[in-house]
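What follows is calculated from the coordinates using simple rules that are stated; it is not laboratory data. Bear in mind that the values here come from a model prediction, so they are computed numbers and not experimental data. Cβ atoms are built from the backbone, for glycine too; each structure is taken alone.
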Structure I
């Protein structure tokens, strides 16, 4: 029951802040980003409280500059470089089934900072971009649709594990989730007159969302924890719920950058 109640509250908050964008979304992302750094401190070897507070302050400063539209002209170049760096690291770690930099606090901290900052800031920048409502609806319908239908589809029809990293996920559940997300986005596109090609992109987003989930599972397996925290009753922590978004949102925003 706690899972259901928490899930309904999270969906309601998500719909409100994503629908309104601007200050509500900025405030929400500011809070959950700081909570994510708290979870990183709890999970990993980086137990330094000053380091955690420093990450929170830096995150908040840059998010505020994004909100106030006071960024330097070269920000998009730095952002793109950060995306290339963090995704190269994550894909390498995923391939090796082990995390880099565990014995090097400086580099490990940079990795987790980029993971959290790039992921959450991308959500805000997608929403505030031209046609941001369309892109944010497409992104989160695809993520949520895949997540929900993959979970229940896997429960009913799942047989073959998707990955050793997350043995509870199945190939059958993932296929059901991705196809269901495509159908859901197609329905919304037809109803609201959005471009029908969005349903094809939804399938790609759904697949990427599952990879984001698997990467978070790799982090938790490495540190031998079930959840990133217990901040969300029945759902674990912020990183447990945001794992797909942190992986997908930067990709969507980079596509928007190149289309602009």
Structure II
């Protein structure tokens, strides 16, 4: 029999399942774990979702705010696995994009990838391939966009990072095709900034890029799992990270 959607109960189910998937990963998670976390019988769960696959997809839809997150009929059906993977990948690709870094790399890449000159467009913003007048402004935009993307999608990232430990395909997409290329691009940007005199010399631009990425990641979402640091105001955390990292890299005028 088709049931009407109990939004509150579905939200409770999604929250309980999110905690279980984050802690145990997809493969190790059991419906009994979710039922225990929710405080209901395992049998009751199947009146809301038909399977663990359906529950996982519903959790992802809740995180990304998809219109389908509140289904019209119960139990929720499981879509093809490829649909769940595509939803995760497309959300992270859009949500974690850093257009300021894309523009900066395009601006600084001359023939053979060598840095260009030092002029800028109106307002200090990138103008074609010409560098910006204010490197602090540009670097701040890069760090802030990266920070805000991680902060917004921290729940999804927590699930994906756990999945990457269990599933080689997810690990390949998340690390080899996602995070590692981003770190390499940021390292190239830092190296070009040093060559152009905008940034301070550092022992290794790749390590400096990793420092930026790990600092942003910890404050943007890992700190929420720390009892002391979770109490830091979000805007204060973001501004402090942006301020300290830009001051560390940008050369004195």
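Among the shown structures I, II, from which was the value -27000 of helix-only ellipticity at 222 nm (-39500 (n - 2.57) for each DSSP H run of 4 or more, over all residues; to 500) calculated? Considering all the candidates, the number was obtained from I.
Consider the structures I, II: one of them gives 3.0 for distance in nm of label points 7 Å out along Cα→Cβ at positions 59 and 219 as calculated from the coordinates. Say which.
II
So if we calculate volume of the Cα convex hull per residue in Å³ for every structure here (I, II), which label has the highest result? Ranking I, II on volume of the Cα convex hull per residue in Å³, first place is II. Taking relative contact order in percent (Cα under 8 Å, 6 or more apart) as the measure, the highest value among I, II is held by I. Each of structures I, II was scored by Rg/Rh (Cα atoms, Kirkwood Rh), for residues 99-146 alone; the highest score is held by I. Here FRET efficiency 1/(1 + (r/R0)^6) of positions 107 and 179 (r between Cβ atoms, R0 = 30 Å, to 0.05) was derived from just one of the structures I, II, and that gives 0.15; the source is I.
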